[in-house]
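Undergrad: Structures incoming, each one as C-alpha cells.
Just so you know, all these numbers are worked out from the coordinates, no wet-lab data involved. Quick caveat: nothing in here was measured; it's all calculated off a predicted structure. Cβ atoms are built from the backbone, for glycine too; each structure is taken alone.
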Structure I
Amino acid sequence: MTPTPEQLVGAALLASGRPVTRREVAELLGLPEEAAARLLDAFAARLREAGLGFEVEAVAGGYRLVVPPALSAHLAPLLAPPPLPALSAAALEVLAIIAYRQPVTRAEIEAMRGGSAGTVVTLQERELVKVVGRSDAVGQPLLYGTTDRFLLEFGLTGLEELPPLEGAEFAGLLRG
C-alpha cells in the first residue's frame with residue numbers, strides 16, 4: 001500500500017509527539033512548503049467537518065493534533081492520573097522528620113519516632129523523598145532528603161517555607 005499525502009500528514013501529526021513544522025511536512029512529502037501548508041489546511045478542515053473528536057492546532061511554529069476544548073472536560077477522568085491513597089499518619093510523621101531534619105538516616109528517623117521507618121519506601125515510591133548521600137557513621141547508612149515533587153505536592157517554593165514547629169506533637173524530637 002502506498003500511503004496518500006493526507007495519510008502521511010495525519011500519521012506524522014499523531015506519531016510525532018510534538019508540533020510538526022510546515023518544512024518537515026514538505027520534506028516528508030517532497031513538496032514545496034506552500035503546497036504542504038495547503039495540504040495541512042485541507043487536512044485540518046476535513047477533520048473539523050468529520051467531527052472525530054480531535055483537530056489540528058497551529059502552535060509553537062508547527063502543527064499538532066489536539067482535543068477540542070469543548071471535549072476536554074469530558075475526558076478529565078481518563079487524562080488525570082487516579083489519585084493516590086492518602087498517606088498514613090506514620091508516613092506523614094516520617095515525611096515531616098525527613099523534611100525538617102534532612103539529611104537524615106533511617107536509624108535517626110526510627111530513634112526520633114520510637115518505631116519503624118518502613119514508610120520511607122512508600123515515600124520514595126511516591127517520589128517525595130530520595131537518597132541524597134551516605135552518612136560518615138559506621139556502615140555509611142543512606143541519607144534521606146525531600147524531592148522537588150515534595151515541594152510541588154505541598155505547595156512550597158523551598159524548604160524555608162515549611163511551617164514553624166511550635167505546637168507540633170513531635171516538635172521537640174525534630175529540633176534535635
Structure II
Amino acid sequence: MEQAKYSAPLRALHWIVGLLVLLVWPLGYLIKFVDQSVKLDFYLLHESFGFMVFWFMLMRALVRSFSKQPAPETGLEGAIARTVHLLLYGALILMPVSGFLATNAHGFPLQLFGLVPIWSPVGKDPEVAPVFSAVHEWVAWILLGLFALHMAGVLFHHLIKRDNILYRML
C-alpha cells in the first residue's frame with residue numbers, strides 16, 4: 001500500500017533539524033570535557049548551530065501549519081506519536097531559546113559563527129543566568145529521551161509492524 005508522504009519542504013526541514021541536533025547535542029555535552037584552549041570554539045559552534053536549530057524549527061512549524069499532512073495514526077499509537085512529536089517541537093524550540101538566553105545572561109553575547117553579533121533581550125545577569133542554564137540542561141536530557149522514543153517508534157514501525165510509516169518522511 002502506498003503511504004502518503006509529508007511535503008518535500010517539511011521532509012527537508014525534518015532531516016536538517018535532525019542532523020543539526022545530532023551535531024549540537026554532543027558538542028554541548030562534550031564542552032565540559034575539552035581542554036580550555038578549545039572550549040570557546042566548542043561553545044561558538046554549539047551556540048551557532050543551536051541558533052540555527054531554533055530558526056529551522058520555526059520554519060518547520062510554519063511549513064507544517066500550511067502543509068497537507070498524511071493521515072495520522074489512530075488509537076493509542078497515534079496518541080503516543082502525536083504527544084512525542086508535540087513535545088519534540090516544544091523542546092526543539094525551548095532548547096535553543098534557553099541556551100541563547102543563558103549565554104547572554106552569563107555575559108557572553110552570541111556571535112553567529114564568530115561573524116554576526118546577535119541581539120539579545122537580556123544582558124549579563126548573574127542571578128538569572130543559572131535559571132536559564134538549568135532549563136537548558138534539563139531540556140537537553142528531556143530531548144535525548146524524546147529522541148530515543150522517536151527512534152523506538154520508527155524502529156517499531158519499520159522492523160516489527162513492517163508498515164510504511166518511515167517512508168512518509170523519506
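Undergrad: Of structures I, II, which gives 62 when percent of Cα pairs over 22 Å apart is computed from the coordinates?
TA: It traces back to I.
Undergrad: Output the label of whichever structure in I, II has the greatest value of mean count of other Cβ atoms within 10 Å over residues 44-51.
TA: Evaluating mean count of other Cβ atoms within 10 Å over residues 44-51 on every structure, the highest lands on II.
Undergrad: On to the next question. When distance in nm of label points 7 Å out along Cα→Cβ at positions 76 and 132 is calculated, the result is 4.3; to which of the structures I, II does this value belong?
TA: For distance in nm of label points 7 Å out along Cα→Cβ at positions 76 and 132, the value 4.3 is produced by structure II.
Undergrad: Another one. Identify which of structures I, II gives the largest calculated value of distance in nm of label points 7 Å out along Cα→Cβ at positions 28 and 108.
TA: Across I, II, distance in nm of label points 7 Å out along Cα→Cβ at positions 28 and 108 peaks for I.
Undergrad: Can you rank I, II by mean count of other Cβ atoms within 10 Å over residues 52-59 and just name the one with the largest value?
TA: Checked I, II; max of mean count of other Cβ atoms within 10 Å over residues 52-59 sits with II.
Undergrad: Also, I was wondering about something else. Ranked by distance in nm of label points 7 Å out along Cα→Cβ at positions 4 and 60, which of I, II sits at the highest value?
TA: Across I, II, distance in nm of label points 7 Å out along Cα→Cβ at positions 4 and 60 peaks for I.
Undergrad: If relative contact order in percent (Cα under 8 Å, 6 or more apart) computes to 14, which of I, II did it come from?
TA: Among I, II, the structure yielding 14 for relative contact order in percent (Cα under 8 Å, 6 or more apart) is I.
Undergrad: Also, quick follow-up: Quick check: -14500 is what I get for helix-only ellipticity at 222 nm (-39500 (n - 2.57) for each DSSP H run of 4 or more, over all residues; to 500), calculated from one of I, II. Which structure matches?
TA: I
Undergrad: Taking mean count of other Cβ atoms within 10 Å over residues 36-43 for each of I, II, which is largest?
TA: That would be structure I.
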